[in-house]
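A.B. asks: So, here come the structures, one by one.
None of the figures in this text is laboratory data; all of them are computed from the coordinates on show. Just so we're clear, the structure is a prediction, and the values are computed from it rather than from any experiment. Cβ atoms are built from the backbone, for glycine too; each structure is taken alone.
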Structure I
Amino acid sequence: MKENNKIKQHVTVLGLGAMGTALAGAFLQAGHRTTVWNRSADKMKPLLEKGAVAASTVAEAIAASDLIVVCVLNYTVLEKIVKPVAGALRGRTLVSLTNDTPQKAKQMAAWTETHGINYLDGSVLVPVPVVGQSDALLLYSGAKGVFDRHLNVLKALGGKSIYLGDEPGRAALYDLGMTNIFFISLTGVLYSYALLNAEGEKATDFLPYAREIFAVAASFLEDFADSADNRHYPGDLDNIAMEAAGIEHIIRAGSDAGINVSVPEAVKSVFDRAIAAGFGANGMPGIIEGIK
């Protein structure tokens, strides 16, 4: 490919699933010379048409750039890709945008340190189509100097590229915290839609009320965070025992409608554990004691 004055820096992307392809595309859009590698070579073709450079091996891909971004299914796959080429990575920067646990991120950070590899662990907190946009949120943790050195390039992936500190597992922890809220809350939405459908109602008619309750729930976030940190759960306005009774109504309604009630049953089990631990008279944040 003929270089032009838009090209700013060389970067390599390993792993071209939907997210990896979007990451590579964002680097190309920003004018960075982008080398790509994937086990299935056919996934490289759309990026090559946009100006990416294909590498036939991982080692070749690494040799092309000082900044290596890898996005694969999990750290088991990541380790199979990068550990055999530890020598080639020495002195370069490896940025993992692979989802996994904080412990896995810490283990990878320890491994890279012993092999002289600069390392950042990161998480992409937006859907594939939003990657590269000004409102795309990405979180990073690891060495501050490494983050600062590559920030201008990493910003091509999202305008909200946030550094969380030098603890390598922190980005993964925040990622899981956010995606947990996403999956569990939206599972609750889908359960409600199923209940409405089972009673002959349309979910679309209920939609304004779903939006209303999300706004109400959001208003509790700050107070609940303070309660969790301080283990302070005043029950003067409501209490866990009363709320558990309300969840029982949801379970009975689902049973009456003939739908699976495992979702509200799982929620009630947490409330029941908090009650059993002596927090029944406390406010809803006290269910964290049932979780712990």
Structure II
Amino acid sequence: MNSAFETTPLVSVIVVAADSGLTLRECVGRVMACSVPLELILVDNGSADGIPQAIERAMQHESRLRPVYNHANLGFGPAVNRGAAQARANVLLILNPDCMLDDASLRRLLDLLKAHPKAGVIGAVVCDEQGQPDRASYRRDPYLKRALRSFLGQGKGVNIGGEMPGEPVQAEAVSGALMVMPRVAFEHLKGFDEEYFLHCEDLDLCRRARDAGYQVWLAGDVRVLHGKGGSSRHRPVFVSWHKHRGMWRWFRKFDPAARNPLVSAVVWLGVWAHFLLKIPGQWLRLLRRRPAPAASDA
């Protein structure tokens, strides 16, 4: 056991797994390879793949790994909240199980947090395997008017167009795939709103952080590989349901347009009509990904 990590860590990394697949092993391995004093709180949301348990067995002598087992899928935000309640560090890093963190990126994020004492949330530019940034890394509040402009391709919408910044900039919202927060800010905000199950809870947290007087920053010079949902690909309709449910909750909480009953009714119909229209394509893509049955020798 490495005594260097028996003292209070600088950062508590919280990873939530839910049948996240083999990428979870790599994610954990990358975090544990960092030289920054840290602890990794691995919160398992009732996975059936056995990978969190296998990671625990393989690292049974590693004091920095702290597994937390939920015996059901509580949702992303509730699981992070339970992980944060176990954290010992003054800094939290919320990391998706398909995000690949490295030591240099972690150190840069911690330096930015130190340089901006009013920061409540710091995100990074999450990229796909081709290095293309996810536009969700740098967003604005998804007001109805902005969402309509995005849909129609007119003016400034929810995603901020143009080149992704190459330096730190203030933002309205960053991706929940990677978030660094002072623990005091997380606790002041009472963590994630647990009424969201999956999706939009990051938008909610960023909005509440700004409303509470904190700043939200995007570390434009930090690029992190994000595999885009290992567990989500196997349950596209389930994920889509909760994404649309989250969109509706955010609208009801924060958009002034929700005060108009007629507008609210139209938005409700639009959200769920969009959900229903997406189901056939999601099922078709799922069927195409399934392996073909083995040929008979007969």
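A.B. asks: Assign the value 12, calculated as relative contact order in percent (Cα under 8 Å, 6 or more apart), to the correct structure from I, II. Present the calculation step by step, with values, prior to reporting the outcome.
C.D. replies: Working: I: 12; II: 20.
Corresponding structure: I.
A.B. asks: Here is a further query. Which one of I, II has Kirkwood radius over Cα pairs in Å, for residues 20-139 alone, as calculated from the coordinates, equal to 14.8? Show your work: numbers first, answer last.
C.D. replies: Numbers: I: 14.8; II: 15.6.
Only structure I yields this read-out.
A.B. asks: Next question. Upon calculation of Kirkwood radius over Cα pairs in Å from the atomic coordinates, which of the structures I, II produces 21.8? Can you show the working numbers first?
C.D. replies: On the way: I: 21.8; II: 20.2.
It was calculated from structure I.
A.B. asks: Computing helix-only ellipticity at 222 nm (-39500 (n - 2.57) for each DSSP H run of 4 or more, over all residues; to 500) gives -12000 for which of I, II? All intermediate terms of the calculation are to be shown ahead of the outcome.
C.D. replies: Numbers: I: -15500; II: -12000.
Considering all the candidates, the number was obtained from II.
A.B. asks: Ranked by FRET efficiency 1/(1 + (r/R0)^6) of positions 180 and 204 (r between Cβ atoms, R0 = 30 Å, to 0.05), which of I, II sits at the highest value?
C.D. replies: Working: I: 0.65; II: 0.95.
Largest one: structure II.
A.B. asks: To continue, here is another question. FRET efficiency 1/(1 + (r/R0)^6) of positions 188 and 284 (r between Cβ atoms, R0 = 30 Å, to 0.05) computed as 1.00: which structure among I, II? Numbers along the way, then the final one.
C.D. replies: Numbers: I: 1.00; II: 0.10.
Corresponding structure: I.
A.B. asks: To which of I, II does the computed value 1.5 (distance in nm of label points 7 Å out along Cα→Cβ at positions 172 and 196) belong? The partial results should precede the final answer.
C.D. replies: Working: I: 3.8; II: 1.5.
The read-out comes from structure II.
A.B. asks: One of I, II was used to compute FRET efficiency 1/(1 + (r/R0)^6) of positions 60 and 108 (r between Cβ atoms, R0 = 35 Å, to 0.05), and the result was 0.65. Which label is that? Intermediate values should be presented prior to the final figure.
C.D. replies: Numbers: I: 0.95; II: 0.65.
Clearly, the read-out refers to II.
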